[in-house]
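Novice: Each structure below appears as structure tokens.
Where a number appears in this text, it was derived from the coordinates with a stated rule and is not lab data. The model shown is predicted, which means the values in this text are computed figures rather than measured ones. Cβ atoms are built from the backbone, for glycine too; each structure is taken alone.
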Structure I
Amino acid sequence: MALHVRGTVLPDDEVRDLWLVADRVTFEPVRGAETIADGGYLVPGLVDAHCHLGIAYGTRPIESLDEARDLAAIDRDAGVLALRDAGSPYPYPELDDEPGIPRLARAGRHIASPRRYLRDIGVEVDAPDVAAAVTAQAKAGTGWVKLVADWIDRSVGDLAPSWDASTMAAAVEAAHAAGARAAVHTFSEEGVLAMVRAGVDSVEHGTGLTADLVDEMARRGTALVPTMINIKTFGGIADRARGRFPGYADHMIALRDRFPAVVRSAYEAGVPIYVGTDAGGGIRHGLAAEEMLTLHEAGIPAAEVLASASWRARAWLGFPGLVEGGLADLVVYPEDPRRNLAVTRHPDRIVLRGRVIR
């Protein structure tokens, strides 16, 4: 049955009637449609632009499709109706078009340097094999490749790049040649510098960014997904490492403490910023609203945060919003989330693929 909703449609900020027919939006009246919302604010379904359905809480690979479904359902029930999986050790292409879970944009497995990433999560390769690994993982994903540009190097006791700059540039080139975009995990100053200059499409975390580099990202159109609620966990990482690697521990604390200013400077420079939680591993699913509030606390206006979590992120990933012929994914809030982002914690209605979730 067709559905009917009426309310203030964002981002246009107009009170309008929408009809949802199968998985599409239309502004043309549909006779006999069931009205499911009359009033409030209609927002294109939210996006978590950095999560991991293939990694269970505690940083272990999932063992079944049902585990991935359950994690995706947590996000769905929070109004997050599209996900970019930024690396999964467990393949789940069967879920790409499953009606009951959010829309998916997926990377394959993380590509990392040997013994320089989380155990059992990534494909670990030395420099000569990186480009070939990128090509293979581009085929395993749906338009994205995930590179791990830095991690702790225990031989030096601190963060260090995974490979040299020429290898990183070759990795990005291989991703683009395979028709994929390249997302890069990076904490360190050296790693993010090399990857931005290599032409990566999105920087994940990006704690090592500098003022000059955010200006370069803005010129290039390189996106930033800062995962701020994950960066807050750096204190625990530092505590566990301090006994053996005090320099690394101090570095992680310094990166954490200056990160809100880094994110604010990226916004002010015009870097495209998207909302991602890094759910999977050490962060629970369903926390996009908390990431949004944290971005706002860092100095990004609420209206800009909402755009980065909704219609801008959907456009970036190829999931049209509430336009004629757009996808029938929407969330209804009782008040304007541009004025009160906390309302995103408690949606009144959730519709995914034209079907009422709540």
Structure II
Amino acid sequence: ANAAEAEFHAGWYGLRGLNDPATAATHFKQITELAQGPVSLSRAYYWLGRAAEVGGPGSAKDYFTRAASYGTTFYGQLAGERVGLRTLNIAYPKPSAADRLSFDGREAVSAIKRLQEAGYDRYAETLYRDLAGQLTSPGELALLAVLAEKQGNHFMALKVGKIAAQRGIDVGALSHPLGVIPDSANISGSGKALAYAIARQESEFNVGAVSSAGARGLLQLMPGTAKQLAKKTGMSFSQARLTSDAGYNATLGSAFLGEQLDRFGGSYVLTFAGYNAGPNRAAQWVAKYGDPRGKDVDAVVDWIERIPYTETRSYVQRVMENYEVYKMRISGKYDIVGDLVNGRS
């Protein structure tokens, strides 16, 4: 991963800093040999396409089409827009009769069910992970995720989808499940897709998650912040509910996201950077690297790649791609270019 990251930065600087598409392309090409995950491969093919657009080797359209096959990734989505795709190809896998037969006959599946019935969920989780790393049929993987969801274990359902996707199996929407945020959540302003996008990254849908810094629950809210938000929104405050009631956490978290979007003039990029690294730091980067708001999409993408913290840079891209997938799942539409350029309209 580190070698691929080093190749990327050498390539990106070669293309965007030195205007040398041929040298840049050799670095981006290296990534395709070093990395296997959808995030790294889509990034490499997208930038090979960008290099080809300005005189680098190969066909830009072919590279963008390859990148766009990774529809759940930031650069796959950007590449899709470049070749005119209007939707993301992320259908939920449909198990066949053969999938069901094979799944029900597996010893590990019987063991998971027995462990869950006996209340040994923690031991069952080990088997879930093992199976997610072994099964090859998207249909069987979907059955495994549903088994976890029936237990109310949205964290494990997501893990199954993520493990499979990381192995390069096309599991479509399985890596971005819905269901953890109940309909009772009072979400307006920033929208349900946005709450899912942040929660998937922050807590991986572990409702009881507590970070080392003390951030709590689905959207990882600090108790002090949550208390202020509860007061502003006219809700009673309960610290215990932050890690036990997904709807409560999502309602407060969405109010916070709405506030942050207001603070940054509707910019998703600055809001996500601020959510991860702190709003003051996001403001410092605007002062240092310029303001991404109102710029064209290529300039916004460059701005993100200039974020000096690797974690925050990745975070902004992951939450953005999540947001587009959840928008697609919830409303049937996605628009990564519009969302990067215009933010919340």
Structure III
Amino acid sequence: MADNSVSGSKSLFEILFPYIRYIFKRLVSMIPVLIIMSIAIYILINMMPGDPILAMLDPEKTKAMTPEEKSLYIENMRRFLGYDKGPVERYFLWMGDTFRGEFGYSVKYNKPVNEFIGTYIGRSFKINIWGFLLAFLISIPLGITAAVKKNSLFDKTVTVLTIIGISLPSFFLALLLIMVFVIFMKILPFSGMSDPRGILPDWHYIILPVTVVVLTSLVGLIRYVRSAMIDILKADYIRTARAKGLSEKVVIYRHAFQNALIPVVTLIGLYIPGLFGGSIVVEKIFAYPGMGLLMNYSYNFKDRAVLQTVLLFFGLLTLLGNIFIDVGYMVVDPRIREGKV
């Protein structure tokens, strides 16, 4: 009997192996997609009008130069940044550098992109991850309660508020929060990420950006959770569970909610790249130095190396979001994990 119990139990590796194998396969399959994506990004960025070498020239530095010295300086910079080579050769050089963790040279910041890109990614992760986690924790109980109390005053109130929330663009919501909490109440800072006077703690500066992320993510999640729960609560096995005398809390949270998570996992996976794309507007309004503001500045300065890196990062997030969706399905639904669906 002991042998049977030991053989019947699975080790941690046996439990995790299907996930590890699947994630490895998906990561390998991402490589050709990333290559195609990188080609598209490279073509689009290099179709931008303007010369990046001329954009990086400092008028004060070149004012004292003779035309010959200025021409020689531009030629040296063009050679240093690789713009003296053909477009195809430049693409392969860029991809080779990217796989080595080198993302080119920024003409705006006058240093390699890999020396500062991680800082901007970390800042964007801070506001987006905090915002999404708070939105998820708030939307789950609200969506479940609205579904359980369908057509009640609570449900109608939540529905109306979510419709209003969906109709409000993020920039309008950001301006509204600035007007209330910065201009009128004067309790929160408007922009930046730290107080040079050392009076306000740093977390004060992310309250408004995180609030915008929470509110814009919250409305969609609530609607998805509510809709999924309403459909699941009509299922036969839910009626059977109730007929067996199980408590309403067990029926809702153990049986109904687990199955309602499947469409919610899809939405979460799609939100991952969308959060960072949407933060471009939020970071610009609040002057928060994250990926969104970096992308905006890079576009204005025709900083192609930074733009290519940021867009490739967004594309990678999209692919990772798709992997998250599939792995989430495997975790939530045992039939998918066991290959029965």
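Novice: To test your reading of the models, identify which of I, II, III gives -10000 for helix-only ellipticity at 222 nm (-39500 (n - 2.57) for each DSSP H run of 4 or more, over all residues; to 500) when calculated.
Specialist: I
Novice: Moving to a separate point now. 10.7, 36 is what came out when Rg and Dmax of the Cα atoms in Å, for residues 129-184 alone was calculated for one structure; which of I, II, III is it?
Specialist: This value belongs to structure II.
Novice: Between structures I, II, III, where is mean projected area of the Cα convex hull in nm² highest?
Specialist: Ranking I, II, III on mean projected area of the Cα convex hull in nm², first place is III.
Novice: Computing FRET efficiency 1/(1 + (r/R0)^6) of positions 225 and 313 (r between Cβ atoms, R0 = 25 Å, to 0.05) gives 1.00 for which of I, II, III?
Specialist: Answer for the origin of the read-out: I.
Novice: Something else now. When mean count of other Cβ atoms within 10 Å over residues 65-72 is calculated for each of the structures I, II, III, which structure yields the highest value?
Specialist: II
Novice: Kindly point out which one of I, II, III the value 20 was derived from, the read-out being relative contact order in percent (Cα under 8 Å, 6 or more apart).
Specialist: The read-out comes from structure I.
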